[in-house]
Structure P
Amino acid sequence: MTTSQPPAAASDSPLVRAARGLDVPHTPVWFMRQAGRSLPEYRAVREGVGMLEACRRPDLVTEITLQPVRRHGVDAAIFFSDIVVPLAAVGIDLDIVPGVGPVVAEPVRDRAGVERIRDLVPEDVPDIDESVRRLVAELGPTPLIGFAGAPFTLASYLVEGGPSKNHEHTKALMHGDPDLWHDLCARLARISGAFLRVQGEAGASALQLFDSWAGVLSRADYVRFVQEHSAAALAEVADLGVPRIHFGVGTGELLTLMGEAGADVVGVDYRVSLTDALERTGGRWPLQGNLDPALLFAPWEALERRVREIVEEGRAAPGHVFNLGHGVLPDTDPDVVTRVVELVHEVSAR
């Protein structure tokens, strides 16, 4: 399989330049979960098609990924997929249940369960390679961001059997059988890394490792049980030369540790200001974030004020990519999203 390179214009786009800490004409902006959810055109093409099926059909992946770029004028496309797609691709019996999330038929809580998890190879996901190549060709100068779930979050879904508020089975396994835990996460790191690599080799201009649940951990537990595995996943694509973004939810206490795991950009959720994030990380990495997605429902005057504050806070960082502090909520007015993009570009123009 030949390795594709992002178009030169995409490699020198505001998003990639900001991720490298270089001068930009304006603060680049994109939104997690911009591909889908709030767009009526997304709901129209997804009608009658399950989430996992939609993620494996290049025609749908291409269309859904492009929709927010066309509508909002964002500075990057985020690949339409789901963090459990590579798990399903290696044969794990799971489904994405509407209104619930990923549900695993047989939770993984013993040695036999771990041993059944095999490595991901490119032949498992030829459709992902095809989708990325189609998108890179369609997007031209607009960069495509590929992504994968981080080992801890994938492990939590597998061990709990689905989403969890308390992660009791996950933490019990971590502390009760550390050897089994590390074996599980090592396998998942290889899967995440391989999934990122498929996207990077097909031409994605940046790659994001998404750790939805890492915020439930203490710093000590993150260092002992998680950091090395996130680092292993990110290391799998270090040689590709594209920026690596590391984002987690509720991870204000972990930002430096996440950067040290191998990130080029540290994502910040809405619970910590960019000013505080910059102080905590010592200015070592460009930052991504961090508008509270709920503020997209606020009166425009309040929303505009907060957007301006975030852009201003981001000026002090080595680089800044404007984003939400988590994903676009399903009932968000798409026109408000478009106005935010325009405002960020306007107030940050150099």
Structure Q
Amino acid sequence: MKKPTNISGAESTRRRRIAIAAYQGAELLDVTGPIEVFNLLNRCVGEEEGRKCGYEVLLLAEHAGPFSTSAGITMVADLAWQELQAETDTVFVPGSPDGALAAALENETLLEWLRSTPTFSRRVASVCTGAFLLAEAGLLDGRRATTHWMDLERLAREYPQVVVEQDAIYTRDAHIATSAGVTAGMDLALALVEEDFGRKMALTVARRMVMFLKRPGGQAQFSTQLRAQMVEGGQLGPLLTWLRENHCGKVTVEELAGRAAMSPRNFARVFLRETGKTPAKYLDQLRLERSISLMEDNALSLDRVAAESGFTCAEQMRRVFIREMGVTPLAYRTRF
């Protein structure tokens, strides 16, 4: 089968075929989340553009017909994997709990079909532990990839030829994309919508779904505030709650230690144990996340963003951005 030519995103006026390569025990939201993003794009295109374009979504499994998902909900596959004959724009591979994943990893029919996907599909993407199936098929060799945070070490250990991104929402390496756990598959699907149909349509879909248009691919799977919620029952729980509301002001380690009723030295040790970061790095992360949200308003200057985020100046914000994000604030704003 001839490999499809590369088609530029916003220029397409035809329907693109999306194949969801499911299997017994596949994670329900890994399957339905991306489908809903693509389906909503179809509805938005019809309402706003009046064009017959968008996505044609096909659900695949080992056999056409009913199959069971991780939630016990039965879905109906349109085709078996190997019955997909026509050229396809994107193949999406969902993840699954350990038992179902182990069975899928031993399914040679599925693996052989996955190995053939680059010959008839422009893109191949995975959600959550679906990355293990791409890795087992050899599609991730030498490529950057991610998966659910609970399985990152396992992916790196079992597939050392894969460059595992430890803290990414999704990755894109040439025609292969991978995403982190569950809802991150929807983030990736939305990013593909933007690539295919432009920012305006992606923003429309995001608003309908009450999603962020861009949780950037380099953003941590856990925000600092989510990490704080995970340790709220610990010794520093009340302090971390206070920090969420007060990190934009002038805060010193000595003040934090005093609020925790500890010596600065003991406080630093306990803080690192409970959060995994030093107090200074933790404050930098909170302020970084605040600055990212403020930069969505293009009317705000970088100096204003820095001041309202709690940085002493724009240069300090710039240094933190380069250290944590690998880009300057200006480059980040331009890109995202």
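Here, each number is a calculation from the coordinates, and none is a lab measurement. Since we're looking at a predicted model, the values are computed, not measured. Cβ atoms are built from the backbone, for glycine too; each structure is taken alone.
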* Given 20, 37, 20, 16, 7 for P(r) over Cα pairs in 10 Å bins from 0, in percent, for residues 131-194 alone, calculated: source structure among P, Q -> P
* Structure responsible for 3.2, with distance in nm of label points 7 Å out along Cα→Cβ at positions 139 and 203 calculated and labels P, Q on offer -> Q
* Any idea which of P, Q comes out highest on mean count of other Cβ atoms within 10 Å over residues 19-26? -> Q
* To do: Match the computed value 1.08 of Cα Rg over 2.2 N^0.38 Å, for residues 75-154 alone to one of the structures P, Q, and report its label.
  => Q
* When FRET efficiency 1/(1 + (r/R0)^6) of positions 27 and 99 (r between Cβ atoms, R0 = 41 Å, to 0.05) is calculated, the result is 1.00; to which of the structures P, Q does this value belong? -> Q
* Structure fact -> From the coordinates of one of P, Q, distance in nm of label points 7 Å out along Cα→Cβ at positions 187 and 323 came out at 2.3; that one is structure Q
* Determine which structure produced the value 13 for relative contact order in percent (Cα under 8 Å, 6 or more apart), calculated from the coordinates; the candidates are P, Q. => Q
